[in-house]
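Next up: some structures, all given as structure tokens.
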Structure I
Amino acid sequence: MSILPNILWFALGGFIVSLAYILGGIPLCITIIGIPFATQHLKMTRLAILPFGFRVVDTD
């Protein structure tokens, strides 16, 4: 059920959003302070590529 929306999302702008997260995360890896932010950017890249069917769960 979530295959068609994922394909449409990726084709109509998901690729650009994921590319922006990657290009924003790479420079953050340069400093020690930026590394945690870079890892979050790379996690968001996965969500930006295929957003439908994922659940964001808060862990303790």
Structure II
Amino acid sequence: MFDFDQYLGFLAFLTILTIGFWLMIFLLTFVIPYWIGGSLIERLKEIREAKKTKREA
């Protein structure tokens, strides 16, 4: 059915496919929302600071 080389190639393919799948799930559920949330918080801090300096001046 399979030679040993074909078997190893198939296992390598499945491993790479699985790693890619879980990496995509990890990025979409944790990294990207964390990145967007952090950038929004930083932007709000900048806006508040700009308003504060505008009021003081």
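The table below lists the values:
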{"item": "Computed 13.5 for mean count of other Cβ atoms within 10 Å over residues 8-15 - originating structure among I, II", "result": "I"}
{"item": "Value -29500, calculated as helix-only ellipticity at 222 nm (-39500 (n - 2.57) for each DSSP H run of 4 or more, over all residues; to 500), assigned to which of I, II", "result": "II"}
{"item": "Source structure (of I, II) for distance in nm of label points 7 Å out along Cα→Cβ at positions 16 and 48, computed value 4.8", "result": "II"}
{"item": "Value 1.00, calculated as FRET efficiency 1/(1 + (r/R0)^6) of positions 24 and 40 (r between Cβ atoms, R0 = 25 Å, to 0.05), assigned to which of I, II", "result": "I"}
{"item": "For 13.2, 42 (Rg and Dmax of the Cα atoms in Å, calculated) the corresponding structure among I, II", "result": "I"}
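Every number in this text was worked out from the coordinates using simple rules, so none of it is lab data. Given the structure is predicted, the values throughout are model-derived calculations rather than measurements. Cβ atoms are built from the backbone, for glycine too; each structure is taken alone.
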